[in-house]
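K.L.:
Multiple structures are listed underneath, in structure tokens.
Each value in this text was obtained by applying a stated rule to the coordinates, not by laboratory testing. As the structure is a prediction and not an experimental result, all values here were calculated from the model. Cβ atoms are built from the backbone, for glycine too; each structure is taken alone.
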Structure I
Amino acid sequence: MIDLSTGISIVMNRWLDVRRGELILLVTDETHRRELEAFERWARGQDAVLKPLVLSSDEIQSGRAIDAIAPLLATADVILGATDYSFITTRPVAEAVARGARFLSLPLSCSDGTSLLENGFVDMDTGWAKRMAGRLLRVLSRQDTVHITTGLGTDLTFRYRQRQPGSYCGLAEHRGIISSASFEVYIPIEEDQTEGRLVLDGSLGYLGLVSRPVEITFRRGRLTADPASPDGRRLTGYIENFRDPKMYQAAELGIGLNTVSRCRGVSYIEDESAYRTFHIGLGRNITLGGRQEAAGHFDIVTHRPTIAAGDVLLMREGEIVL
């Protein structure tokens with residue numbers, strides 16, 4: 001654990017490299033007043049221009065609240081998404097960044113009462129993550145399929161023709177950059193091309209850890225969870241709450257690059273960032289380079305993958321081998 005002021009300093013000074021006179025739009029919700037006050041103290045100490053915007057937490061994940069503030073996003077130099085739910089995949093973020101803003105997704109949700117900014121994984125070495133991402137992207141950018149297996153029986157194929165993989169490692173120092181506290185390589189996979197079997201032994205994103213491995217199948221990109229599994233039923237029930245069939249579609253493949261993170265079920269950002277895991281994002285993927293608009297986005301996390309892009313081995317049982 002680290003203290004809140006240290007976490008904010010890492011984000012504002014190291015990741016964002018905030019410059020004097022820049023307009024920082026801090027988008028948060030009513031559940032994170034403590035972090036808001038700490039950001040305001042940081043701004044006063046730095047003589048920084050910080051404009052807070054407090055939204056309703058129950059309207060953020062769907063994107064409705066973000067659509068409403070699109071004109072404000074367009075005025076900012078720096079946008080911080082410091083809410084419970086991430087809105088990095090929404091269209092207004094993509095449009096603001098295209099105009100020159102830089103955006104950092106900083107979902108603060110933690111199930112144990114702590115703040116994301118108090119968890120030590122935010123102090124991850126950004127340089128190491130950036131180097132590893134570069135190695136993976138050099139191969140992934142020349143391929144268009146990925147095959148993943150695990151010792152528990154996962155056997156999945158993903159396709160991403162004419163789509164560009166990318167990476168996040170906290171850093172958003174330059175105009176027109178989208179980044180995230182989730183340290184990862186991401187691929188905006190084709191939404192109807194994921195096929196195979198997933199034995200999920202990590203977390204269900206916002207829902208936390210699974211109690212035992214869950215069998216999930218993907219056919220033409222659509223997820224079906226084992227109805228005999230309590231966690232499978234929990235996942236299906238959560239997806240149903242969105243009332244959008246596109247939330248069943250695989251829309252992103254991610255590879256975690258944070259060696260300090262652990263998949264603990266406390267913070268979904270920590271879970272999906274953890275090195276030696278991969279995650280599948282469901283639902284919306286517009287900002288990632290995909291084609292799908294949906295009622296939300298969330299990720300499911302699995303341990304120790306063996307990953308090949310085309311005929312090139314990238315990772316063996318969770319370890320990068322390039």
Structure II
Amino acid sequence: MKRVGIVDWDTSHVVQFTMRLNHVGELAEDQYIDSDYRVVAGVPGTSEITDADRLAEYRDKLTGWGVEVVDSVEQLVDMVDVVCVESQSGYVHLDRARPFIEAGMPTYIDKPFVINVEDGLKIKELAAKHGVPIFSSSSLRYAPEVVDAQNDAEGVGSVVGAFAYSPASLHEKNPGLAHYGIHGVETLYALMGPGCVELSCISEEGGEVSTGRWADGRVASIRGTRAGKHAYGYTVWGDKGVRSEYISTTYIYRELLKKIVQMWETGTPDLDIDETIEIAAFIAAAWDSANNGGKVTKLEFTMGQ
């Protein structure tokens with residue numbers, strides 16, 4: 001058995017991941033991950049986002065499944081082989097991940113990867129220095145409907161543009177699209193690939209729309225919803241066709257975990273860290289634009305630029 005640690009238990013992902021890795025809870029067996037990895041211990045931590053009752057609920061579930069509670073990240077480093085950093089706030093991810101990276105441990109950092117691009121670059125630098133694979137992604141990137149579109153060479157062909165949508169509730173500890181709209185941003189990037197250089201964002205109480213220009217001249221948009229019916233989906237335009245899909249969340253955790261385990265096993269992340277940093281730059285630029293009347297704002301970091 002290979003031991004998985006979880007840092008900060010303030011998101012439902014700690015429950016969803018543990019059920020699928022440890023084969024516990026009320027789940028259909030087709031949701032299980034077939035691997036040697038099991039969640040064995042973690043640091044529940046505190047939260048500026050999740051309320052105390054929800055934190056207690058997550059803790060009760062994990063301890064009820066035999067996951068050991070430890071008091072510090074430093075103690076956890078000596079108890080596990082790999083780690084998931086699950087803090088809801090992206091502001092703390094550099095500090096939470098640092099001890100594991102410095103110990104040479106493969107590290108998954110949940111969304112949002114970081115809030116500040118500078119923190120993302122520091123994580124990248126640390127990982128390179130210690131030869132540690134780092135991976136971060138929204139589960140929506142690996143939804144079967146998104147993966148199918150990526151592989152639809154006959155129906156879609158080469159992508160010339162895209163539109164993605166997702167809920168985008170707000171929280172000051174994850175500004176703008178970082179809190180929940182990142183699901184739509186990841187969907188957009190899964191379809192378009194990296195290379196956005198600038199964008200504009202119009203944001204109102206009920207939602208926001210960001211439209212970006214890629215370095216190769218393509219344009220794409222994301223709508224983050226805060227009013228009306230919520231859903232996940234996309235339209236993608238290709239040189240062979242147009243495809244629109246509603247995205248089901250049924251298998252998103254399973255598919256993401258497959259990629260996490262693959263990274264732990266092979267030492268190679270499915271997603272280039274530079275693309276993940278660009279996604280953080282996209283979100284930061286959208287926040288800046290939204291607070292400046294929709295002004296066109298350049299990304300602080302663009303992969304390959």
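K.L.:
Once mean count of other Cβ atoms within 10 Å over residues 27-34 is calculated for all of I, II, which comes out largest?
P.N.:
Comparing I, II, the top value of mean count of other Cβ atoms within 10 Å over residues 27-34 belongs to I.
K.L.:
Suppose distance in nm of label points 7 Å out along Cα→Cβ at positions 107 and 267 works out to 1.8; of I, II, which structure was it derived from?
P.N.:
That value comes from structure II.
K.L.:
Here helix-only ellipticity at 222 nm (-39500 (n - 2.57) for each DSSP H run of 4 or more, over all residues; to 500) was calculated and came to -6000; which of the structures I, II was it taken from?
P.N.:
Clearly, the read-out refers to I.
K.L.:
Let me ask something else about it. Taking 0.60 as the value of FRET efficiency 1/(1 + (r/R0)^6) of positions 3 and 195 (r between Cβ atoms, R0 = 41 Å, to 0.05) derived from one of the structures shown (I, II), identify that structure.
P.N.:
It must be structure II, since only it matches.
K.L.:
If FRET efficiency 1/(1 + (r/R0)^6) of positions 51 and 75 (r between Cβ atoms, R0 = 30 Å, to 0.05) computes to 0.70, which of I, II did it come from?
P.N.:
II
K.L.:
Going by distance in nm of label points 7 Å out along Cα→Cβ at positions 59 and 243, which of structures I, II comes out largest?
P.N.:
II
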